[in-house]
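Here, each number is a calculation from the coordinates, and none is a lab measurement. Note that the structure is a prediction, hence the values are computed from the model and not measured. Cβ atoms are built from the backbone, for glycine too; each structure is taken alone.
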Structure I
Amino acid sequence: MIKTIEFEVLGNKDTRSGFGEGLLEIAKQNENVVGLCADLTGSLKMNAFEDEFPERFFQVGIAEANMMGMAAGMTIGGKIPFTGTFANFSTGRVYDQIRQSIAYSNKNVKICASHAGLTLGEDGATHQILEDIGMMKMLPNMTVIVPCDFNQTKQATMAIASHDGPVYLRFGRPKVPNFIKPDADFQIGKADVLIEGTDVTIIACGYLVWRAIEAAKELADKGISAEVINMHTIKPLDTRAILESVQKTKCVVTAEEHMINGGLGDSVSQVLSQNTPTPQEYVGMDDSFGESGKAEELMAKHGMDTPHIMAAAEKVIKRK
């Protein structure tokens, strides 16, 4: 018999607020932490940091490329810059500056990106970047982190301040269930096994972690035991967690609010193909731009919700 799956949800909160709280808290502990924002202080929840440390906050305006160059330069003097803007502007608009000035020279810049993915909703395709994980994970020296809720985003924000090297931290706008314990130990590169199972492995990141938990609960009602892994760090990837899980389940589903090409699913697929070829199904954006609409409706339309994760799990089990 499959045991009941229960998680204590500490309300619904937006992950960008977790970033704001984490930035303020780590700044109190480390005087080298500085903040830079491209005219989106309120949207990035950097207001409290600006109010507390005005001499350590730099409003660069709508000049994202300049912000990345400034941040790279600040590291030379020992500062730990946290840049803040929307994910589209944090990556696509400034990829050359990140590649040349930050990643290539391994500068200690923390690129913090809000409003990522399809859940940006009504802002539409021009803002709903779904390629950013792939763009950033391909850069040498870059660490890529996609936390799943408010508490984990706060924990990740604080953890990356101690990491030496460039980091891409991706989070979002909508409120989501907050279920990671506030005192949880966040380790870069160490996945969280949230639910243990034997029939199928579901590996998710960001917004889709909670949807994976919902899917596991409903699959349990059907007699299917799903293991759920929160792969909050895309690079470096926790290869061991993946291989240990699929050794039990013999099949895997990856779920991400990102293009299927180049994201978490691709990273997992590389691990499996090199170590233990395993049936895999992908939940993500299938080679398409986004569109304007309500977040939940868009996620359902483009196959990134609980029913689609369940369907992928049932499909991959049949392929074993």
Structure II
Amino acid sequence: MKGVLLINLGSPDSPSVKDVRKYLSQFLNDPYVIAINPVARFFLVNCIIVPFRAKKSAKLYEQIWTKEGSPLINHGMKVKELLQKELGSDYAVEFGMRYQSPGIETALQSLKKKNVSEIVAIPLYPQYATSSTKSSIEKVKRIIWKSNYPPVRFIEKFYDDENYIEALVDVAGKYDLGKYDHFIFSYHGLPERQITKESGFCKLSDECCSSINDKNKFCYRAGCFETTRQLAQRLNIPKEKYSLSFQSRLDDKWLKPYSDKVVVEKAKQGIKKILVFSPAFVADCLETIYEIGKEYHLLFQHHGGEEITLVESLNENPKWISALKNIVLK
């Protein structure tokens, strides 16, 4: 029997201020997330960011919380069950969060107890990034080094996987694209310094990310541009009718252009209806349901637009489950 470990970023255990504070503290104290001097990071996170953001973030999580709990966790558990059915009894599938529960270590221990011969670990972030993919991989490595685990093979990216792209196209198929004046492909933002430091060559320019090659295939920004090109091509969206942007920034030194600024700009240009894709997220969460679905919609209307429609994430789409199966079997 072989093992499969699905990993996503994380979610608080509840929308209470206490649990959100605990989640933010663990997340933001990760050196791969805020890559600065450890002492400076400790004071920045624990004395400034978390005390001021916990209460506000808790109110936002309340807006998206369901009877079943966190949408991100619910989608993850359902994907785990569906992938298990697809792969059959020759595989054991587990799901773990990088931060909070269900945790990666618990998932790995479960696979170990089932005596799997090897493990395929899939961080569910299509585009490789230090703060998500590498952090998750390093967490797995630290755990397996402590004990006698079977060999682990890591899937570091899958934005260039044909089946992943086709799953995104399938989700988009339920929307009448002719109804929309413009399309936005919104990706989670990252500090510019993280991109330039990790790649060692990135110029943060459209020319630099105009195509994928061996040099930039693990560059987050280049991966976002390639995902957008592939989607736009398959959906027959002309270049002049779409924008690529980055959301959820913490300061003005994050990847540009900013999604909220693009929304305002398009409203002022007379655009009335926008369809937003969020290809960096395989499951709906705070950033898609609330930030895009509610905040951007209100922002767009406030500046003269009429409607922003969010294309839901892959969630439990059958073609997404099939894509994951093929990634494992490769």
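At a glance:
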{"item": "Structure responsible for 1.00, with FRET efficiency 1/(1 + (r/R0)^6) of positions 18 and 114 (r between Cβ atoms, R0 = 41 Å, to 0.05) calculated and labels I, II on offer", "result": "I"}
{"item": "Which of I, II leads on distance in nm of label points 7 Å out along Cα→Cβ at positions 138 and 178, largest value", "result": "II"}
